[in-house]
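Peer 1: Multiple structures are listed underneath, in structure tokens.
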Structure 1
Amino acid sequence: MENFNENYDYFEAVQSDILDWLDDNHEDYSDVDSARDDCELAVTGNDNGSYTCNSYLAAEYVRPFIFGDEWCDFTDFVINDLGADMAKVMEDAETLDVYVRTWVFGQVWSDLLDDKDWDDLDVVALRKAVA
């Protein structure tokens, strides 16, 4: 079977999911911190333990990531920042996928929103700025 996700870009996918979530939910939150927490759960799959709800698809997503340039930074984040056991993180593809998305989420959220005023956030303009 052809690997149709060999070029899967976690950063692009998470950014798109964050922007979609902001489109749907920004108005429901009065501050960036509570929005971040809820957005992270939904965008990473950490709310139910899987983003894909499909082991095969999760494996297709994580396979190129494991052999990519960000792997060392990711493992440092898991071990040192989260204090997690890499063996447990890698027990199944769906769990690994959630951890990768969580790592990417922090970076993308900061890139998108760190210098923005939450009350005046224009999601449409933000989407255009990153396109």
Structure 2
Amino acid sequence: MNNSEKIITEIKEFHQDIEAWFQGEKDQDSLYKKLLSGFDGDFKMITGNGDTITLGAFSEWLPGSYAQFPNRSIVIENIEVEATESHGLASYIEIQTTGATVTRRKSSAVFVIRGEKAFWLHLIENWI
């Protein structure tokens, strides 16, 4: 698998897992570990509201959101990736649907590549 494919796989699998997390579909402890295993220790995210979230803050937030949105679905569209030997830049559109509420965000993410895995390093989300 080339580095672009590693990044695309990570994006798709993370969003499948976070959807399962919101819905409360899988074992909470093992899913929590799997979700966090895809992040670099220096991970930071800038949310659509302009807030900066660290990996520590994200890991503390996750338990309170488990099974809180049993009807939420997440769809990823238009993934574009550029990768080097050790890093990658991806952009994609994320659509979350919860009942009649639909939110859309354009995301840009930087990944670090280590071995056979891409790890989230930085994520910026913009509401659209």
Structure 3
Amino acid sequence: MSFLGKIFTWWNGATIGTLLWSWRNGEKVGSDAQGNEYFRSKPKKGQRERRWVIYSGSNDASNVPSEWHGWLHGSFDDVPESNLPPPRIWEADFTPNATGTAAAYRPQGALEKGGKRARAVGDYEAWSPDA
């Protein structure tokens, strides 16, 4: 992204101001597989610790994996690598929320798929006032 883009856009990664503030007031504690970087405030007497994320792409909270979400919200103090059990063979890799994108799920009756759905079959019987 261009220098001017970093100054004026907040929706596609961190601005220069956020990067400078994070460099001055925070310490990096880790990153995830998507490239997001996680920070916490430097220890100061009498102040509560703050935690935040700098996204690698668009600023979308659904891009934060669940283990880092727990760390950001103070569910545990240590970084996730030290708190997670080994991954199970049946666990799927993280995928971001696709709502609002071309990859979103659309059922057969959706307008994007022509708006036609299969006729209802089975034991459904429409109510009629003269019956």
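Throughout, read-outs are computed from the coordinates displayed, never taken from laboratory work. Being a predicted model, the structure only gives us computed values, none of them experimental.
Peer 1: Tell me which of 1, 2, 3 gives 10, 27, 25, 16, 11, 7, 4, 1 when you compute P(r) over Cα pairs in 10 Å bins from 0, in percent.
Peer 2: Details: 1: 12, 42, 32, 14, 1; 2: 13, 43, 38, 6, 0; 3: 10, 27, 25, 16, 11, 7, 4, 1.
The value was obtained from structure 3.
Peer 1: Given that relative contact order in percent (Cα under 8 Å, 6 or more apart), derived from a single structure, equals 14, which label among 1, 2, 3 identifies that structure?
Peer 2: On the way: 1: 36; 2: 29; 3: 14.
Attributed to the structure labelled 3.
Peer 1: In addition: A value of -4500 was computed for helix-only ellipticity at 222 nm (-39500 (n - 2.57) for each DSSP H run of 4 or more, over all residues; to 500); which of 1, 2, 3 is the source structure? Write down the numbers at each step before the final one.
Peer 2: Details: 1: -18500; 2: -10500; 3: -4500.
Of the structures listed, the value fits 3.
Peer 1: 1, 2, 3: which one has P(r) over Cα pairs in 10 Å bins from 0, in percent, for residues 72-111 alone, as calculated, at 29, 42, 22, 7, 1? Each step should come with its number before you reach the end.
Peer 2: On the way: 1: 31, 57, 12, 0; 2: 29, 42, 22, 7, 1; 3: 20, 28, 28, 18, 6.
This figure was derived from 2.
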